[in-house]
Structures are given as structure tokens and as C-alpha cells.
Structure P
């Protein structure tokens, strides 16, 4: 999948969940409890998560840290950012083709 391409990510998520890398070693990510994250202050990715959905403004992302983290185990990240994406989420994307 093309990196730095939010439209390609949207298209892929319409068919299946997509694994992405994000910057998680920051307080914005670690202390997330709700809302839409527009920046983590870094795009240095260090953690794999799964994009499971989207709406007009954000991607819905499932983390592996359990339901006690974030919004019942999920985080929403802004779709509108360009380049590497919010918290670097457009830098490394992967999904299986069946």
C-alpha cells in the first residue's frame, strides 16, 4: 500500500482492518481517553495498531493495550493531516490480500 496516502488507507479499511505503525511513546497517546487526536507531537513510529474504521474526520484505531486504555481500547486520530499522518499513522501500512 502507498505510504503517506490517507485516501489509500480509507479505501483499504472499507474492505478489511489495516495494520499501521504510530508514535505511542508520548503523553498524548499514552494518556488518551477520548476525542480526536490531531497531533502527538512526533511522527517517530514505534507501535503497531489496527485501523478498523473511519468517519469524515478521523480513523478509528484498535490498540493492543486492553479495554482499560483509551476509549475502551480504541483511539480516534484525525484524517485531515498530510504527510506522515497524525502520529505517523501513514508511514507504514499493511494488510493481507485474499
Structure Q
């Protein structure tokens, strides 16, 4: 547990290593400390890859929304029922912008 994360009363004097150690020992005895571990490199790499995939997916969704908004703003209305299908992609390819 990081000593900076320990709570102290406003009336307590400045924190010291000795006081921090006593507090940590007391918390440990009471079972109030949650164990932590540093994940292995492979686990961290998988976690990083998952974050990157989520970010890419979010970027794609935002880009699609921006394109649809732009087309609607400029008067291009897709008559189909669902966006981003093969038919919608064909519609987008065949658009001619002034």
C-alpha cells in the first residue's frame, strides 16, 4: 500500500515513515488491505491490445457517424433501411459530390 494513499486526520502532524508503518501494520492486522499484483508482461500486452481494439472500434463508430451527419447536412438521404450494409456502401461509392 502506498503511504500517500493512507488516510490521516487533519489534526495529525506531518506524515512520517514510522507513522505510515504503524498504520499499514494496523490495517494489515484488521484485514483492510487489498492485495495487489503486477501483471506479467504477456497479460499487460493482451490488456494493451484490447484497449487498442476498443479505441479503434470507437474511432470507426465516430467516423461513420460524422460521415452520415455530413451527408444528411448536405442533402444526401439514403433510401435504404440500414446503413453500412453492402447496398449502403454501394450507394456511398456511387455518390457524386458537387
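When distance in nm of label points 7 Å out along Cα→Cβ at positions 49 and 73 is calculated, the result is 1.5; to which of the structures P, Q does this value belong?
Corresponding structure: P.
Match the computed value -3000 of helix-only ellipticity at 222 nm (-39500 (n - 2.57) for each DSSP H run of 4 or more, over all residues; to 500) to one of the structures P, Q, and report its label.
Computed on structure P.
With Cα Rg over 2.2 N^0.38 Å computed per structure, which member of P, Q shows the largest figure?
Numbers: P: 0.96; Q: 2.21.
Greatest value across P, Q: structure Q.
Match the computed value 2.0 of distance in nm of label points 7 Å out along Cα→Cβ at positions 41 and 89 to one of the structures P, Q, and report its label.
P
The numbers here are math on the coordinates, done by the rules we state, and not lab data. Computed from a predicted model, the values in this text were never measured in an experiment. Cβ atoms are built from the backbone, for glycine too; each structure is taken alone.
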